[in-house]
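Chemist: So, here's a batch of structures to check.
What follows is calculated from the coordinates using simple rules that are stated; it is not laboratory data. No experiment lies behind these values; they were computed from the predicted model shown. Cβ atoms are built from the backbone, for glycine too; each structure is taken alone.
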Structure I
Amino acid sequence: MVIEVSSGSHFSGWHPSTTSSSSSSSSSHPPFIIGVAGGTASGKTTVCDIIIQQLKDHRVVLLCQDSFYRGLTNDELQRVHEYNFDHPNAFDTEQLVETLAQLKSGQSVQIPIYDFKLHQRSTDRSRQVNASDVIIMEGILVFHEQRVRNMMNMKIFVDGDPDVRLARRIKRDTVERGRDVQSVLEQYAKFVKPAYEDFILPSKKYADIIIPRGGENRVAIDLIVQHIRTKLGQHNLCKIYPNLNVLKSTFQTRGMHTLIRDRDISKHDFAFYSDRLIRLVVEHGLGYLPFTEKQVITPTGSIYTGVDFCKKLCGVSIVRSGESMENALRACCKGIKIGKILIHRDGDETQLIYEKLPRDISERHVLLMDPVLGTGNTASEAIELLIKKGVPESQIIFLNLISAPEGIQCVCKRFPHLKIVTSEIEAGLNDQFQVIPGLGEFGDRYFGTDDL
């Protein structure tokens with residue numbers, strides 16, 4: 001999914017120091033890696049600076065692809081004006097891949113320092129980068145290599161007017177890199193512009209978000225920062241509560257979430273895309289059930305060692321929104337028994353109205369279903385009932401589409417041995433205890449009673 005956002009405001013970004021502390025720190029969760037690509041002087045660094053400034057309460061490190069330029073050989077130095085610095089072969093891609101992999105695993109790394117006047121790496125200096133919450137990888141060709149793209153959680157392409165980019169390049173190369181205007185123009189015409197058309201512009205198709213006008217587009221950058229904060233919040237909650245499990249975010253899941261959150265979507269489409277997300281949550285939840293090893297004979301006569309599904313299983317839906325998840329569970333588990341719990345909710349107060357559960361529920365693993373975890377009060381009431389019926393807390397898996405942090409904290413603190421499986425963590429609750437940004441009244445929207 002590609003989003004283009006327009007804004008008319010302007011911001012002059014600041015430039016972080018390239019020096020970092022020599023102390024090493026380790027991160028308990030993988031960093032959020034952002035790739036920022038675009039043509040020369042398109043405003044990539046300014047966009048990165050604003051993101052870093054707005055994420056000042058997190059550990060953020062900026063890596064520049066320029067640091068990974070290969071040092072030129074003596075023959076190349078003799079013909080430096082014929083050397084194409086905008087070609088993928090100008091970079092040490094293997095070192096870049098290795099560096100990102102090390103940072104992703106929580107290790108500290110040494111980043112080379114490149115001298116743009118001598119066209120060589122420093123032999124006695126390097127920059128140490130430690131484990132961080134967010135890693136921003138910026139450069140003209142950071143989307144060119146698939147191995148680098150695959151490590152990124154978000155890919156941003158900064159788009160800019162070619163004439164503006166050329167003017168910025170002339171200013172940068174003459175002031176910061178000791179070149180004269182004529183050589184900059186010759187290099188631009190011979191190498192920079194063709195490389196943009198051959199390598200950089202085609203990589204735009206890999207971007208998740210395209211930002212026109214670079215650092216001037218504050219609306220787009222604000223949305224990006226909001227998304228990053230949400231993801232970092234998920235990391236923190238998962239770190240605090242090991243029984244919380246969030247589906248890996250993909251463009252497919254984000255796209256489906258975007259559709260079902262749209263208040264103007266049709267009832268048919270809302271139900272269709274909700275069903276797709278529910279199916280993913282159910283299948284993910286089933287993965288946490290105990291399995292036993294099983295061997296079968298394949299059609300070729302070979303032995304295949306696999307696993308056998310959990311036999312003692314049932315579902316329990318919290319009426320009535322939870323009933324929307326029953327079809328997905330039946331589609332995954334043939335002939336499964338499904339119980340019902342009806343709890344009346346008034347604000348943050350709850351009252352058990354009705355329950356119908358399998359008689360042998362205490363012997364089963366239970367998949368408790370409700371699409372929205374808000375305050376956590378309704379879920380806690382249902383879980384308490386299951387425990388009173390003899391179900392061990394560790395045999396309850398609570399499945400939902402979205403979870404508010406308040407609900408996660410309520411349920412996880414009270415029931416530390418059950419598992420929560422959700423597809424997305426929300427920003428929080430408003431004064432009316434509604435989940436924000438949320439889905440609205442899920443049951444009414446799903447069953448088509450919101451217009452009654």
Structure II
Amino acid sequence: MAAFIALWHDFLNELFRSGGMTGLFLMLFPYFALLELPLNLLVLAGVLRWFTRKCSSTPEVSRYHPRVSCIITCYSEGPDVQKTLSSLAEQTYPGYIEMIPVIDGAAVNQETLDAVRNFRLDSTLHPRRSVRPIAKWQRGGRVSSLNAGLAKASGEIIMALDGDTSFDNNMVSAMVRHFADPDVPAVAGSLRVRNAWASTTTALQALEYLLSIHMAKIGLAEWNVVNNVSGAFGAFRRSFLELIGGWDTHTAEDLDITLRIKSYFGRRALRIPFEPEAIGHTDAPVTFRQFLKQRLRWDGDMFFLYIRKHKHSITPRLLGWPNFLMTLLSGFFFQLVLPFIITGYWILAAVTLPWQAVLLLFCLIYALYFSLTTILFIGMLLMVSERPRQDCRLWLVLPLFPLFMMVMRSWSAVAILNEAIRRGHEESSMAPWWVLKKATRF
């Protein structure tokens with residue numbers, strides 16, 4: 001213990017001297033103080049503003065009940081797709097809900113096809129619900145399924161949903177009420193991890209979803225800078241989807257269509273709300289290896305979209321200044337630049353400093369991020385969570401979360417390099433290789 005205290009004393013002395021560890025520490029701290037901390041404060045300010053309005057306002061009952069078409073993309077869900085259909089049939093929404101499960105590659109996806117065909121809808125219990133399945137015998141990928149569903153849909157509001165995602169029974173009502181405003185082309189819903197305690201990896205993802213989706217998007221929506229409408233759970237105005245030509249090919253169709261919608265923000269006062277009362281439940285990767293494989297695709301897709309496909313459309317003239325600046329900060333800097341800064345930082349520290357100094361520096365940075373995560377977690381429980389008793393249990397993995405995020409940031413650098421060098425998005429399982437290869441190259 002005495003040796004550790006002495007080492008810590010030497011470390012603090014070093015921090016106050018020029019050069020050495022001080023310079024290394026200052027390489028990281030400005031990015032935290034000038035960029036990451038303000039972004040989190042912006043989110044917290046938005047959440048506080050939303051919470052204050054929620055506490056002081058009287059809930060209104062919406063009289064806007066348009067026909068809703070739910071396009072459910074199915075590939076290998078098997079019997080789980082019936083949970084999705086049941087959760088949609090049981091919605092409290094008084095309007096008409098049309099469910100369109102699209103089975104991709106139905107010729108070799110017999111289990112999922114049979115699950116959809118065997119689903120029985122009781123018209124006496126659910127008189128304003130219908131199921132119109134589409135069997136795509138040849139596989140074409142998720143975008144192909146969404147556009148096939150859009151072509152057959154009859155609703156004014158289109159929901160794009162995953163076949164393995166179930167929903168709280170007020171989801172449709174909560175989402176649709178925003179479309180009463182003609183300046184709303186899309187609405188983002190919230191996602192929770194359904195198998196949160198299947199492993200430590202899923203528990204960490206459950207905490208990540210709560211902080212980075214449920215809480216962060218509430219804060220961002222207050223300033224009309226929601227970064228993405230999730231592919232697993234989003235709603236769109238049909239007329240606007242038709243205006244922009246539906247979903248486009250390649251992967252990461254959710255971020256792609258969000259950017260295409262936002263390209264109209266500079267011309268018209270549009271907004272994309274986030275609805276925290278609309279909750280979807282999805283299964284997250286159970287093993288850490290599965291998780292890394294998923295994020296290899298997700299993070300690589302962001303490089304493809306921001307740098308290759310949409311590099312000419314990310315301008316203040318198209319996006320408007322607020323979304324342009326947020327895209328530069330959250331899209332370019334945090335997703336594409338910061339992973340390399342953090343990875344290079346630790347490599348430089350390991351090469352230039354003794355291991356004792358690296359350990360102490362790590363403890364200092366860990367304490368910084370752990371404190372920030374704890375503040376966000378407490379704020380989420382007090383102001384945001386609709387299931388605080390359930391979410392409170394996640395404090396068990398809270399000490400691991402800063403380490404989890406550090407690994408994620410470094411892995412993002414690997415994913416970006418994989419996309420930049422190997423065009424990794426063309427190896428995605430979200431669509432067959434021949435679809436991605438024949439798509440327009442960027």
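Chemist: Can you tell which of I, II yields 85, 59, 45 when Cα extents along the principal axes in Å is derived from it? Show your work: numbers first, answer last.
Modeler: Numbers: I: 85, 59, 45; II: 76, 54, 46.
Structure of origin is I.
Chemist: Here's another thing I want to ask about it. Out of I, II, which one gives 24.8 for mean count of other Cβ atoms within 10 Å over residues 69-76 as computed from the coordinates?
Modeler: Of the structures listed, the value fits II.
Chemist: Work out mean count of other Cβ atoms within 10 Å over residues 165-172 for each of structures I, II, then name the structure with the largest result.
Modeler: Going through I, II one by one, mean count of other Cβ atoms within 10 Å over residues 165-172 is largest in II.
Chemist: If you don't mind, there's one more thing I want to ask. Given 4.2 as the derived value for distance in nm of label points 7 Å out along Cα→Cβ at positions 293 and 325, which of the supplied structures I, II does it correspond to?
Modeler: It was calculated from structure II.
Chemist: If helix-only ellipticity at 222 nm (-39500 (n - 2.57) for each DSSP H run of 4 or more, over all residues; to 500) comes out at -9500 when worked out from the coordinates, which of I, II was used?
Modeler: Label of the originating structure: I.
Chemist: Next question, about the same structure. Match the computed value 0.55 of FRET efficiency 1/(1 + (r/R0)^6) of positions 133 and 221 (r between Cβ atoms, R0 = 35 Å, to 0.05) to one of the structures I, II, and report its label.
Modeler: II
Chemist: Taking 1.3 as the value of distance in nm of label points 7 Å out along Cα→Cβ at positions 93 and 229 derived from one of the structures shown (I, II), identify that structure.
Modeler: II
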